[in-house]
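What follows is a group of structures, each given as structure tokens.
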Structure P
Amino acid sequence: MSDSRPFVAGVDSSTQSCKIVICDPASGKIIREGRASHPEGSEVDPQAWWEAFLEAVRAAGGLDDVGALSVGGQQHGMVCLDSQGEVIRPALLWNDTRSAGAAEELTCERGDGDLERGARWWAQATGLVPVASFTVTKLRWVADNEPENARKIAAICLPHDWLSWKIRGGFEAVGLEGLCTDRSDASGTGYMDRTDAAYRREILAQALRISVEEAEEIILPKICKPLEAMGFGDPAQGWGEIAIGPGCGDNAGAALGVGLGVGQALLSLGTSGVVAVVSETPVEDPSGQVAGFADASGHWLPLACTLNASRILDAVGAMSGLGYEELDEAALSVPDAGGLRLVPYFEGERTPNLPDATARLEGMTLKNSTRAHLARAGVEGLLAHMRFALECVRELGVPIEKVLVVGGGARSRAVQSLAPEFLGVPVEFPEAAEYVALGAARQAGALDHCANQTDGLDV
């Protein structure tokens with residue numbers, strides 16, 4: 001890192017927006033930041049991510065004093081490129097569900113028609129059981145529904161891979177061979193080996209209905225080591241002195257951003273609930289409730305996701321007519337829910353796998369039919385639900401010694417008060433921050449190219 005470029009940048013290219021933070025790697029202080037919106041929808045032209053990145057950079061005052069940059073981004077999205085580096089069709093994002101049938105088909109194929117046997121094969125091979133969000137299922141959908149596009153595929157990458165590639169100058173500067181990724185994002189494709197940072201070409205061939213030999217011809221991003229710089233930025237943009245890190249998937253970036261260590265869990269209470277635990281060993285879960293992702297530091301990041309999280313409190317607030325602060329006050333005004341129990345499957349559920357389930361209130365009596373008991377049951381229902389997700393990971397042999405809770409639901413005073421009791425482990429509530437972008441900045445500050453940095457942003 002030169003004196004003229006003393007700072008590092010971390011990017012969060014999420015589903016909704018692009019955020020960039022420019023940090024002092026010595027102190028960890030955010031110097032400045034910027035953001036720009038992404039288009040809505042589950043199918044997006046990647047060019048929109050590039051334009052949003054440029055806008056966010058402008059909003060953050062440029063990169064003239066930045067010596068290293070890493071990109072964290074939404075996982076699983078499918079970006080297909082032709083032999084000239086052109087995007088073949090709009091990217092299918094993680095939240096595009098049209099490949100649900102393909103997921104079941106791929107699973108059954110590996111079990112000779114037996115879904116459970118196929119799930120065991122996938123879990124052992126990749127750490128994942130196919131669902132619509134994973135890249136491998138989207139490739140099968142393209143093969144079956146857009147064969148003319150499938151035939152054009154010369155390279156396949158993920159959203160953060162593509163944006164990092166563009167920052168380096170794209171096809172004109174580094175060619176398709178310049179595509180790079182990291183093990184955390186590659187582990188969410190469905191065609192990376194469960195125990196090693198290596199692609200399974202036979203799975204890629206299966207997805208696209210081509211031979212293994214043909215699959216070998218398709219360029220997949222090089223899987224960089226956690227602190228390996230993939231190269232430098234585009235000189236044409238004035239970024240030729242900026243080292244570009246391998247980046248990471250958003251969950252791995254958030255774990256890095258909060259400084260999550262082995263045996264510690266990150267619990268994100270947003271629209272959905274995400275439990276991610278840093279583990280020294282990979283996992284396999286044939287039930288598909290826990291995905292065996294890798295993290296951005298060389299460890300593993302088994303992850304369980306629920307469909308219901310902070311919206312549980314939204315729903316209880318709507319039923320009770322209480323605002324957020326009033327809900328907290330009411331929930332804490334009684335010692336317990338008085339036997340009232342909320343089963344919080346308002347949107348169906350993924351963990352456990354109950355897509356058609358609905359929520360219900362149980363144990364109602366005249367005594368507990370009050371706003372206070374309903375508020376308490378809502379908070380307890382949320383936390384019990386998250387405890388179940390934690391237990392799903394723990395049952396795979398992953399120790400959990402501490403939980404860090406972030407997201408909108410973490411702001412609830414009632415959640416903060418009751419979480420240690422319900423989660424059964426020490427709980428911390430870090431200050432709200434752009435943890436994915438901060439995690440990417442930590443990575444940038446610790447790149448081998450920048451090894452002279454102090455501890456402020458070390459991973």
Structure Q
Amino acid sequence: MEYTCFDLEIKDKIAHIKMSRPEEFNSMNKAFWSELPHLVESISDDASARVIVLSGEGKHFCAGMDLANFSPPDKQPNAHMGMRKESGYRVTLDLQHTITCLEKARIPVIAAVQGACVGGGVDLATATDMRYCTKDAFFCIQEINIGMAADVGTLQRIPRLIPEGVVRELAYTGRRFLPEEAMKHGLVNQIFENKEEMMEKVMEVAADIASKGPLAIAGTKESLNYGRDHTIEEALNHIALWNTAVGIGDEMSVAFKAKAENELGVKLLSIMYLGRRHVNLRQCRDEVNVQTPADLAGINIRMPGTDAWQFLGKALGANPTPMAFTEVYTALSTKSVDGQDNPLPTVVDAKFYEVTCQIALTAHLVDLNYVAFSKSVWDKLSSDQQASVQKAAVDAAESARQIQLQKEEDLVSFLTDKGLEIYEPNLAAFRSHVQKMYLETDASDPWPEGMLDKINALGN
């Protein structure tokens with residue numbers, strides 16, 4: 001669809017919709033009312049952006065409805081009065097839908113207001129999620145000044161934004177509502193000296209929103225809108241159902257990744273697969289036959305010394321023994337510990353096969369590392385350069401993964417030839433035991449509903 005009233009630019013997940021009739025003060029002509037919902041809904045539906053910025057070109061944000069809309073041609077000149085009025089009623093509903101599309105959009109909408117925001121312009125602004133304005137801006141519920149009650153959304157939405165007494169004064173008098181008062185009462189978030197400063201800040205806020213997980217943002221907007229119109233109890237039940245139905249595990253991992261990048265000053269490009277960790281024991285299978293966690297009772301297994309590693313050792317059913325990696329070979333040979341856990345390549349590289357007798361393929365943890373890039377250098381690269389580096393990292397990681405998987409497979413034969421017995425225990429029993437213990441700890445409290453199911457699905 002070609003747009004006559006708007007210009008659209010989508011960049012870095014930000015959709016910037018500009019009302020493009022500055023010579024007409026961006027008044028709302030007939031095309032406006034059909035173009036805006038088509039534009040907003042297409043952006044919302046195709047996930048091309050994560051936030052919308054709505055602004056007006058020229059001196060004014062929006063001067064309201066074009067007067068031509070007040071006298072539409074009579075499509076039913078011979079119809080009786082009731083039918084003609086019913087038709088007018090439906091026209092009003094269509095106009096309301098045009099404004100409501102901003103509120104119904106799956107993504108946040110930010111209004112950037114300069115100059116006049118009058119009549120229908122106020123309808124637009126109050127349907128957005130946030131409003132910023134310049135010091136020369138003004139708001140006016142203009143409808144009362146032309147002998148009608150505003151009927152496209154202002155009277156329904158603005159009382160939820162500013163005190164009712166102020167709303168009634170503005171609606172009854174049709175006076176101008178200036179920036180300082182608008183900010184004092186919460187209609188606008190911030191006032192700026194000029195449009196350039198305002199747009200710089202608005203785009204900064206939009207970029208921050210766009211950096212967040214799209215489902216998290218959509219769920220937040222959905223919950224805020226629902227909570228506005230329902231009781232607290234109803235809203236709490238709604239967000240519980242939302243998070244359960246939609247799931248947020250993937251976006252949580254994205255958020256954790258972003259947090260790590262910011263704290264470390266790096267760009268994490270890809271994950272390097274190092275191998276699956278297994279239980280490797282010095283005792284032979286006729287002495288210890290590992291099928292379930294119960295079979296590891298009383299077995300001292302070397303584990304790294306952190307709380308998380310020690311917990312994992314206990315969850316496997318063993319007695320975890322903290323020890324530096326460099327000491328493990330000697331500890332196994334002197335029987336100071338009964339076993340250790342590492343991927344097969346590590347067993348070979350460290351020659352643990354010389355002092356152990358069996359490997360139970362528990363695959364209880366995947367060892368990994370990251371391909372990382374300096375964040376400060378990354379930010380200086382062009383988008384094409386970033387794409388090339390990212391692709392190279394992903395390709396390298398995938399190539400290395402395939403090599404490592406093949407190496408693990410080949411090492412089973414190598415270790416068997418060295419005299420080790422290698423077998424797969426009851427993995428379902430280990431998974432159930434470890435997960436049960438984890439879910440009984442405080443560490444699992446932040447997990448969203450359904451996270452464990454998603455993890456288990458990945459392991460199947």
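Any read-out appearing in this document is the output of simple, stated calculations on the displayed coordinates, not a laboratory observation. As the structure is a computational prediction, the values presented were derived from the model and not from experiment. Cβ atoms are built from the backbone, for glycine too; each structure is taken alone.
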If Kirkwood radius over Cα pairs in Å, for residues 328-399 alone is calculated from each of P, Q, which structure is the one that comes out at 15.7?
Q
If you rank structures P, Q by mean count of other Cβ atoms within 10 Å over residues 16-23, the highest one is P
Have a look at P, Q and say which one yields 72, 58, 37 for Cα extents along the principal axes in Å, as calculated.
P
Across P, Q, relative contact order in percent (Cα under 8 Å, 6 or more apart) reaches its greatest value in structure P
Check the numbers for distance in nm of label points 7 Å out along Cα→Cβ at positions 56 and 240 across P, Q and tell me which is largest.
Q
Kindly point out which one of P, Q the value 20.9 was derived from, the read-out being mean count of other Cβ atoms within 10 Å over residues 344-351.
P
Calculated from one of P, Q, P(r) over Cα pairs in 5 Å bins from 0, in percent, for residues 208-359 alone reads 2, 8, 13, 13, 11, 8, 8, 9, 9, 7, 6, 3, 2, 0, 0, and the structure in question is Q
The value 11.7, 32 for Rg and Dmax of the Cα atoms in Å, for residues 8-63 alone, derived from one of P, Q, belongs to structure Q
For helix-only ellipticity at 222 nm (-39500 (n - 2.57) for each DSSP H run of 4 or more, over all residues; to 500) computed as -10000, the structure of P, Q it came from
P
